[in-house]
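Here, each number is a calculation from the coordinates, and none is a lab measurement. What you see is a predicted model; the values in this text were computed from it and never measured. Cβ atoms are built from the backbone, for glycine too; each structure is taken alone.
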Structure I
Amino acid sequence: MNQFRDPVSTLLCQRLAQFLLLICGITVVSAQIDAQTAAAGQAAPAPTTSAPATPAQTAPKAAVTLEGHWAGTLKAGNAALHLVLHIIKSSDGTYHAKLDSLDQAVFGIEANSVTHTESTINFEVASAGATFEGKLSVTHQLLEGTWNQGGMAIPISFHRESASAARKASEPVFSTEGTWQGALETPGLRLRLQLHVSHDDKKQLVAALDSLDQGANGLPAAKVTQKESALHFEIPSVGGSYDGAINATKDTITGTWTQSEVLQKLNFARQEQPLEIARPQNPVKPYPYTEEEVTFANAKANVTLSGTLTTPRGAGPFPTVLLIAGSGPHDRDESLAGHHPFLVLADALTRGGVVVLRYDKRGIAASSGDYANATTEDFASDADAAIAFLKTRHELNMKKFGIIGHSEGGLIAAMLAARSPQISWIVLLAAPGLNGEETLLLQSKSIAEASGLSEEQIAISLAFDRHAYALVRHEREAAALAKKLNDLVQSSGMSDSLPPAALQSQIRLISSPWFRFFLDYDPAAALQKVTCPVLALDGDKDLQVPSHENLPLIQSALDAGGNKDFEVMEMPGLNHLFQHSETGSPSEYGVIQETIAPETLTKIATFIHDHTAQ
């Protein structure tokens, strides 16, 4: 995603003082979901009440081994996860364990590093950064212990289930059990939701909600009830609730989602497959132009890059454009949040008579190379290789060649234009004018404010960021830096706010060559050397590269360098991706159906025409 691969506390800032629980990569978090967030789900026919116990249903005999099926509930604040632990003994006497998370409909989660005695068992869940330590009760019917995750220790008791009960656990008890798909829709917005409904070991309904387009999965439901056909549940983490009714054929739930006192229609259909993403601007084949898969080499880096060249039909040579993506592991379409911005942009330009080359970043998709250790300068070197390749294509008019760079890609476009007179013009889309550290801090602050965090929380987060950046500057050895960053996280208490796996991912990012370079890079020097025509655009709702602070600096740098042909324009109502947006928050990107605002496409096309027509 074009968010400059945010540092640790950008994430921490958004989740400060919230407990996150990660099971097999599914996060249960008080996510920032706006008033259009809702729930979705699916069901399987079954009776609405459990049968009364009969004399034949006797309690299981006391077992003396750990082997068997165990059910328990993990509680953290408002969140409650119903887990089933399966402990299996191999013929060689070793134990293996797996977990089912009923609310999240995730089954067979592998436990690692299982150790045991006759009455104790310890294991890790590496995918969640969690550990469990448990001991059998004197009756051998309880496995009592502690679940450790994210710096928190949570007591949990598993009770033994009989083999027959374990087999029946997956059989539905309520008609609403299963997986359901639905969406909250308003003009231009579509929030896809997936609802998981099941029952726990006490035959009580449990549920969890996935907000697919926001990447918020496993939001735990509370007060889940079904009375005859009526289903009710609440999602405390977002302050929402749902009331619906299942139909006679048990395949549809019709109802209403309520959040922030706003009522919205929300219906669910029983199906496993999520609803199709609505992206009306994606072009549909056959295209009215030629599309060619190409490869080219960056010999100095021993990298082969793969891309797509789109060429108008008819007599050339045609003006030519190179697209350079923003930060993050992007493919040639700059794919993110279900959108393909560069596919849409390339299609619009090629239909207008312009050749377009877009390519996968090194180490991504079909391109070779090492993405993780590449810097902005390395990505600029790859763009140089793309230009060299285009010069070999004699059907192209390289005298009318330009570059369009988005976000970090805009930094690269200016770098290249500053040192190459063969670049006729550049378009900077949401490119930074601030240096790296200022960009990161402003981004963190803007997103945190939009997320509703207090001034105190934001100040704590920004102080943490500055301390981390100072460590990056002063500690050059990667392993030593990682240790110091870990120590900082622990001493600040931030480790309680993010799962270990996510924390370590962010620490690796801050320790990376890319981050070291970006932190102190100032685009002003390159911009002052750009003498070709420039179009710089940004949306006034961009929270990642805010227009109010960045566009004036770009203008000042171009002025200082004596550039006589440039335009700097703030686009009303548009976010970092140039979508019409309510708040500009990255959480909206996937919800918005529009990929690029038409006025942005028109402005770019007009600029190119004006500078290539003569």
Structure II
Amino acid sequence: MGTAFTLITIQALMGGADNLWHHEITQRLPARRSAANELTLHALRELLYAYVFLALAWYRWQGAWAALVGGVLALEIAVTLVDFVVEDKTRHLPPSERVLHTLMALNYGAVLAFVVPMLSGWSKLPVAVIATTHPFSWIFTLFGAGALAWSVRNAIAVLRLRRPPEWVRNPIAAGHSATPRTILVSGATGFIGGHLVPQLIRRGDKVIVFTRNPEIALDRFGPHVRVITDLDGLDSSVQIDAMVNLAGAPILSMPWTKARRQRLVASRIDTTRALTTLMGRLSSPVRVFVSASAIGYYGIRGEELLDEQARPTQEFQSQLCQEWEAAARAAARLGARLVRMRMGLVLGRDGGALPQLARPVRLALGAVLGNGRQWVSWIHIDDLVRLFEFALDTPRLSGAVNAVSPAPVTHRQFQAALASTLGRPLWLRVPAAFIRYALGEMAQLLVDGQRVVPTRALAVGFKFRHSQIRATFAHLLRNEPIGTAAADIYFNGECPLCNAEMTHYARLCADAQPGFQFIAAAQQPDALARCGLRQEHLERRVYLRCADGSILSGMPALMALWSTMPRYRWLSRLVGLPLLRSLAVTLYDHAIAPALAFWASRRSPPEVSTS
């Protein structure tokens, strides 16, 4: 038994390395829609592994019970064989993964050579499950817990990947412009790009997305953009009026080791140079180049009030921004108007730092880092997008621009406003020395701040809509009812349940919300054609289009509708609670909407051919 369990331990270690290095880090399977089938198999296989590890950790399975363990192992083999086929069909496996899979197959054969006789011997004993311990008990328990956690993680990823594409769930209404421009955006699949690109589409611009992750770009923006993965593939005759460079690895993630610093620099400099190289070979000049940077350019400055004229320092965060901006200056030498956007902490409800900052506060674990007197220069994502638009459209704006709110706050004020908005206490404090010890120089981002003001943006006439931190948190973190007196609600009229429900809502809204129109998809099949949506989309989920042109779909649309009706306002608040909201959205996307659409399709009469 000792040899068998040793081989099982080796198998578990190789499997964990395969999952972590190949599936998570290099291949990033949980972010690839094409990997949904493979991840489904991984989740099932890891669940089987979890059972085997925990079953063998503390028990001996005698008699017929031994067949259960053997059956699980046989099922695992079948799942693995299917997984091999799916992997070969859906992605190109790197050599290291193929080698590791070969070693795992050989080792698994050795495992079976020892485990099968062991189970055969157990099967001849009286039927019982006997509690037992051995030197591998706790190791197997750890492996079982890890396999179960990974199974759940992959199952959640599968649910996310099998949702309708984001451009279907969050439609983008393409606008019309008399003078549309073509804008190339790098880093478009990130948090900021995910807000900027839809806004460019809505105002009528043509967008080219340069990304290493075309699946994510297509999922997010659908038919509204052209996706490219290689700038060299663009013909020199392509007309590009402006470029927005957002590419760069997250600075607050892994510790700033030498290799990590090189990665942070290369992810910014290489993309910037590739864009300026493209500019140099295009037959038509690029007129505007907006490049992201950060207020880290100013380094650690304590209480000093910093505008765009402030000098940089020698800390790594400052040097990183200096090199980034230096690479972008090549665009100016090619004749483009260059805007260097030095961004502060960007706040948004669906990404960036705020969800991570809010999570411990929601759990009543909010803390002040260090003495709390360090400055936080921040900006609302909506203001940042508007500032990028302003930079693209304003000929007199060039050079460095501080993309921050006019009202920076101390870290203690920031945390207190966040806790107050969420109705939670703020009672913890984490010493700066502990953070510096744990994170090294990267701790500067948390315990040393910059007091930055947007002098240049204000001077050329930009107006901030979100300049106070408490009002910003209220806007981003509270579920407010839709502020519109008119809206169009599209639903599947062929579904009896949908039809009855919407008829009921229409009666309730007849007096309170007379501007609300409830429309069966078949009546106006092209109503959302500007969003790339066809009748089949409108029949698979409910859509709510407000008078201001914004569009909600699925459970968020129903929640917004409920919030306008006093009789159902309580339901909107209930479903809006963080955990219930995620569960409700998941149930709608994966169960309710598909089931109702299938029911409606089965009830629809078949088309009669007239030929």
Structure III
Amino acid sequence: MKLRRKIMLANILLVFIPVIAMGTISYFNFSNTITTKSSNFYWISLLETDRKLSYALNEINSISNSAITQSVIQQTLKMQTDITDYDLKQKINILLINHPMVHSFRLYSRNGLVYSYNSSDSLVDLRAQPWYDAMEAADGVPIWSGPGENGSSSESQPILIHSRVIKDYYSLEDIGSIVIELKANLLDQVFWETATMEQGNILLINKAGTIVYDKSGENNGEAVSFPFLNDNYESANNSFIDKYNGVKSSITYLKSQQSDWYLAAITPTTVLQAESIPIRNTAILLAAFSLISAILFDRFFVDRLIRRINSTVSGMRLVEQRQFKQIATEQTSRIDEADMLPLGFNRMSAQIEELLKQIEIEQSMKKEAELQALVSQINPHFIYNSLESINSMAVLQGNKDISKMVISLGRLLRISISENKELITLQTEFEHVKHYMNIQKFRFEDKFEYTFDLPEHLKSYVTQKLIVQPIVENALYYAIEPMEQKGFIHVQATEGNQEIWIDIIDNGPGFSEEVLQNLWTNANFNRSKYKDSSVGLRNVHERIRIRFGAPYGMMICSSPGYGSTIRIRVPKILPTQENMVNQ
């Protein structure tokens, strides 16, 4: 992230966001307090409403309880015939219509309707009514069905239905049923005094989610799906936020004393949040002021600093590309830290450019000197011309061993003095080692054996010359020669993804841990036995590093009594890539 954005982000994090956070927290805390208080208010209101509702319905229950135990009704239902006697009708009417809210009633025997008072024809078929099964299951307990349940809410005169099974007073056998229709004004009186907030509403809902009664009268009979209708639903304060009629509302509920009925108070959240709007507006104004302040600070203070830093960064990127150009500076009489930054960079850039030029010259001279010095240690080119004369004399005198030895030595030296060519094929390098081993066989005779393993497809790859022979020589003199039993040296080449591994393996006594730790340094390491070995090994390692770079070189694995393995790692280079490597 750029510095300018970081400074802007810091302003936002330290000023803008805290203001927004404080305003938001205050707004929501106040809103939650209002919502909580309204929920508590409605909870108390719903408790009072439910008490009134229970009182009103219990009045009707009491009338029903008294009437169905009277002998006139008991005997009428047992006869199971229609009532035609006027006096008998009057006696039954006196029992049931003395309450002002009773609109009509019907008496049913087990065979059908026996008497009705002021009732509509819609209730003639008792078994077709939606509340019939619940009445039968209640076994004599009164069942209530509100306007939204019994379908009367859409009629001109909604009714509240009280129904129950009538049992024989003595045997408790079912002898009939009674259905009492009450004016919906009964519910109006109960709910009318229920306190609500502006645009608030009170609902009476059954377990199935049907609105039994709506105080506003607009949604009777409609279905809702509030979560408290589920048996496993729990709420800490019997309130929650949900949508009702598409409007986000605060809903407080109470399970009524009447079975399967719930009371719910609905208030739109916009009404509850109206008092917290000034706090919200104040938070927005403070946030806008903070944002404008941050923008002005960026424009008049940060912009100038960032321009200086950007120009310096651009100059640094040019320096990374080895382009040492002076960056532009503004001419001003007042110089502060921001102006000193590009001026100091220009001076530093000029000094770095001069130093790099000097280093390049020195490194070039040093590399050339190192290569020449290292090669000169192992390039015995001063005796090659004399070997032809020695070979001729050996042939004339019939000494074949001397002739073979001189031929191998000549071929050995031919590679060493081959026109300063530093890269040779692996096949040539292995042949060079083979000639060296042939010469050593004359000296050591049967004291050792050797083998070579160079896969055919690796023979054409090129590598730094004279890197295997010094390692083999080291193995002969410091591993094989001191041994009493017969020695063995194996040279093999294997390939990796981008490199070739050359392993020189012997069965000599191996190096001790002390020797391995001090092999590359001569500090406190004066044992003459390994001093020359260390020089030879480092010679090969450093030549590979100088030629191919740090990933390549030599690794030594050895343990006393288990021989040694020296692994050389060189890159895969075909003869077509040789010029590229030399460059």
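For the reader, a short list of remarks on this structure follows.
- For distance in nm of label points 7 Å out along Cα→Cβ at positions 91 and 323 computed as 5.7, the structure of I, II, III it came from: I
- Label whose coordinates, when Cα Rg over 2.2 N^0.38 Å, for residues 139-506 alone is calculated, return 2.54 (choices I, II, III): III
- Test item: semi-axes √(5λ) of the Cα gyration tensor in Å calculated as 114, 41, 18, pick one of I, II, III: III
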